[in-house]
Structure P
């Protein structure tokens, strides 16, 4: 497969529209219009607040007024995909297949599938999110009973190994479903709020998350700091193609996040948040200790410990890939400190996680809205020298960085704006400049005080 030219037919249909639009720009050789962030009124960093999100949404609407006809057509197509009143609309029901591609035998589409979709749409908070109901059913009919059998009925190493492999397979989709959950304050309709609030306490430990740690670390900390100097998961002080720096990064999170995160909240004057983070984290450790000591030690290894270890490593590998390329001139820009991926693993199976820049611009944007938002803002992405990749996911980006294979990464880059027309060696050199560590002097100079701190999210 030539990553530079291959268009994966398994891409979600919205991704295919976006990718073909960008490829047409390249074929035409036309740099996008120059639109400045200031002209649009964008609020960068700490943008997890409702007010900042509304400000950025207004900027996107302003940008739409100057779109080319081809862009307007593609944006209209993407909007139709998400509009329940449009004939092009279909909810996401499964990760692996679009609903229109599912043709069950014996008339089961009409007898079983479509009635299920109607029922699930009434359960989900957003009717696009039938897939989340599908996955909840999957987890409660596979992960939960399998864990209960291992812990309380009969343990075997074969079952334990198969269970762990299943949980590792589920890890990405589950984590990004919970990513939507913590940002949108739930995924189920309001009348099912009790279950919406309760189920993570059952399923999180089975998938390697400690209770509420994802919410505390990601929403209340990472999106507040935005990979800046005070972000515990920031990459800026590290050389992002160094194996030793990467091992330090993973090791610190792996062994010390239970301490680092509460201390961060204390430094920020949020002692209540520090207490909550500490209590939930240590309570989960105590629960695992209890099951290992008084229930079944061997089962606990496979049911709780292996998922926890693999999840924490996976989270850091992924976050490294998401924030490995940081602009050396304006590193505090959301456009220049995160990237966009157009790939199957991130966007079909993990709820458009590839649109990471779009997510940082508006953390409460629904996952199905990322492609249309990206295309609507394409000109400003180009002006800001944002990076867009295809045929690669965050994990492979991290692995290729450890190998210093910038040529491969450059082949995966979809050039936009001034990047159009650059050769592969030139693109590789460009990417390499984005992975250099920042000195403390650089940080003091380039990370200005954030005027948007008043917008910090209050959940």
Structure Q
């Protein structure tokens, strides 16, 4: 039996948050949040457990050891980082999960144990439901027209990120690999490079809400430049990798994709989780996800993470410095949602639903984003020709930043090097168009590729 070791104060605080969040889950509709649109489908309840040492003997697993399994997919031989210390234990019910978590927490071989949080999509309404196509002839032309004029986020700063300036220099994401972590996608959409899309792991969630969401995200980043529909910010990325949380933990979905990437490649996390106050927060609050992100960052992978749509101050005392970079920094680029330069919105001001705080690095458009699927802009039979002008939330904001990251990494790679995660995060913050409105509720600047490219040598 291992000797008891004192937990660092911030980890004790995080355990308190986990307990509070578990209670919040049960108060807000069950342990998994049901199977509603954008919520991970119901399935087995798991307790996530971090051991003090890899392979430690855990007396509290007596009688339930058969329900335990490694959290991460088989790790490369010799892996010695924190991922090797995670397991998960299957529970029969929410109440049983709480009991198991408490029992494991009391075991001196266990550093922490918590019931898995509810995971949802960081979308904020607006786009119509996928699959509600109008009759052919009312919304479906023979050939899809170009909707690029709706993509104001591509345009010059301050209104957009100035992808056009990058394209004029031939910078379109060449040589970069891109991964998207969420639930489902439609790689057969007419405006996606299906021949370059590879699925890495997890069961693809077939729910239309998940499928439409993932397709919309890919459209923003890698949509084909084919004269119709939309154009992705980095349409020439070399490979696109998808990884689903269907049947997998968020941490493992991240890790499976990250293992396929190289230094300077870009990984986007399009998820948010339940929090201790019953609101949505960044998934890195949970230590298993944090460790997966940190491992990817250590290998030089650029990780872009949605800040979430809880309207929360991440510097609030209730989070006990879990989002204080001085104490706990995953290395990810965290993205908030700002208003677009459209009627009814304050350009670059925080949208009310967006989380904010010192941990949020940059922002993207959180409303009125034109991309693929949903069908409010164009709807045809099936869903391979659906388009929207209403994608929203930190869901729509984060792909804008991921696309900007892919552009910058492509330029660096063409010059014989890559930008490190900290270097790129700093570059986006320093060269972006400043936030407007109440800057005390920080969501950071909007990227400006024209300025950022001037500093890539």
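A few remarks follow.
- Distance in nm of label points 7 Å out along Cα→Cβ at positions 406 and 422 - structure with the largest value, from P, Q: Q
- Read-out helix-only ellipticity at 222 nm (-39500 (n - 2.57) for each DSSP H run of 4 or more, over all residues; to 500), computed value -7500, structure in P, Q: Q
- Structure responsible for 132, with volume of the Cα convex hull per residue in Å³ calculated and labels P, Q on offer: Q
- Among candidates P, Q, the computation of relative contact order in percent (Cα under 8 Å, 6 or more apart) that gave 27 used structure P.
Each value in this text was obtained by applying a stated rule to the coordinates, not by laboratory testing. All of these numbers come straight from a predicted model, not from anything done at the bench. Cβ atoms are built from the backbone, for glycine too; each structure is taken alone.
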